[in-house]
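Scrolling down, you'll hit the structures one after another.
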Structure 1
Amino acid sequence: MSVLKHIKKEKKRESTLHKTSNYAKNCNTGFRTKPYCEIHHIVCLQSVAARVEQYNPGLKDYVEACLWVTPWDINDSNNLMGLPLNFQYRMSDGTAPKNMPSHQVDHNTRGGYREEVSDYLKENVWNALTAKKKVHDVDVKRLKDELDKASTTFRGRIKVRGTRQGGTKKCWQKRFDKAYKALWYHPFSMALRPNPRHPGLSLKTLVKIFKKLN
């Protein structure tokens, strides 16, 4: 009998690895002003859901067994953070919130936030354990500590990214400046390496277009 099957027979599941219906109520940090915000799972749902693909050979049964009895909830307040949507910055002219990436920018892009979280979990969490014949309390504690550390680590990274190139307000107001063409979108991105974005049309450009139409 596998370690996972054995522990399932002995103990109830302690971990919650999927989004629950009331998860948003647990969030007490970040930008939470409706309607242009979303609650972000810092150790994100997609990365945890795809964890099995990242296990080293022979680790799946043991890590899943450890996860079964690890008291960690992906919907815990430590792993949640309110983030603005793009339209929030348009509505506030870049003034609110201050220095927070948008939940819609580079979350799921190639090389984006989700991939970064997945790579971190693979190296520092899932494959940091060594398969054993039975689950040990020390491994369960280590797994929980590493998952909590992942939440803390990426919360810090999100905060820092919102301050890049002088922060969101400065970059929004300078988004049409030539000097900021390759910089203005940095603090709005969740990714370590932001993908280039177009700032749209400035009022000056729109006026020129309307004059031509007339």
Structure 2
Amino acid sequence: MNNSVTNTARLLGAGLRALLVLTVVTGVIYPLAVTGVAQGLFPGRANGSEITANGKVVGSSLIGQAYNLPLKKGQETPEPDLKWFQGRPQNGLGTNSVNTRYKLILSGATNRSGDNADLIKWVKDAKAAVVKDNSTADYKVRPSDIPAEAVTSSGSGLDPDISPDYADLQVHRVAEKNGLPVAQVEKLVGEHTDGRTLGFVGEPRVNVLELNIALKDLMAKG
């Protein structure tokens, strides 16, 4: 009996010591070491890839933002503010219950199949809106000109980037709304187009937040 109690006590003591050691190693030392290495080698990424403008953090290069007008009385979905470049649809098209306004508490895809009637309608409506919003007096958008990401959301619904094609499609509208020369806005898009990662991974892309910050700076100078 005494041996049984002694063995049990010894095993409990060993278990508690192992728990304490593992807690300190994996719960304190390891996180501090990883955080220290990350802050030392990649401080920008470790802190959320923050983007600053005029000395203030205005967002992250990893998270998309909405550029909409204030909601009018009776509206459920805000209208886009067309003086700014627009990103991808905000996790779904039309009225959607999941993350319709880049709310960071939720993210996810619409999870609808390609032949889903709702998805087909959303895409058609979104395509019509892109044609209407981006056509100007001297520039007409054709449905065949519209890239896929202009009318579909990303898997997370938070994609911060668009393709150069979609950015170029918006140039005439942005120039007209802000009273800027088209060539100047085209140059701005070119300056904020990133190539493939390592020269071969992924596709060329334009970060919408960074582009709109540059656009705001350009308007301030003008």
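Among 1, 2, considering only FRET efficiency 1/(1 + (r/R0)^6) of positions 3 and 123 (r between Cβ atoms, R0 = 35 Å, to 0.05), which has the greatest calculated value?
When FRET efficiency 1/(1 + (r/R0)^6) of positions 3 and 123 (r between Cβ atoms, R0 = 35 Å, to 0.05) is computed for each of 1, 2, structure 1 gives the biggest number.
Where does the value 106 come from, among 1, 2, when volume of the Cα convex hull per residue in Å³, for residues 67-162 alone is the thing being computed?
Traced to structure 1.
Out of 1, 2, choose the structure whose coordinates give mean count of other Cβ atoms within 10 Å over residues 171-178 equal to 19.2 when calculated.
On the way: 1: 16.5; 2: 19.2.
This figure was derived from 2.
Computing helix-only ellipticity at 222 nm (-39500 (n - 2.57) for each DSSP H run of 4 or more, over all residues; to 500) gives -14000 for which of 1, 2?
Traced to structure 2.
When percent of Cα pairs over 29 Å apart is calculated for each of the structures 1, 2, which structure yields the highest value?
Result for percent of Cα pairs over 29 Å apart over 1, 2: largest is 2.
One of 1, 2 was used to compute relative contact order in percent (Cα under 8 Å, 6 or more apart), and the result was 24. Which label is that?
It traces back to 1.
Computed from the coordinates by the stated procedures, all read-outs in this text should not be read as laboratory data. All figures in this text were calculated on a predicted structure; none of them were measured in a lab. Cβ atoms are built from the backbone, for glycine too; each structure is taken alone.
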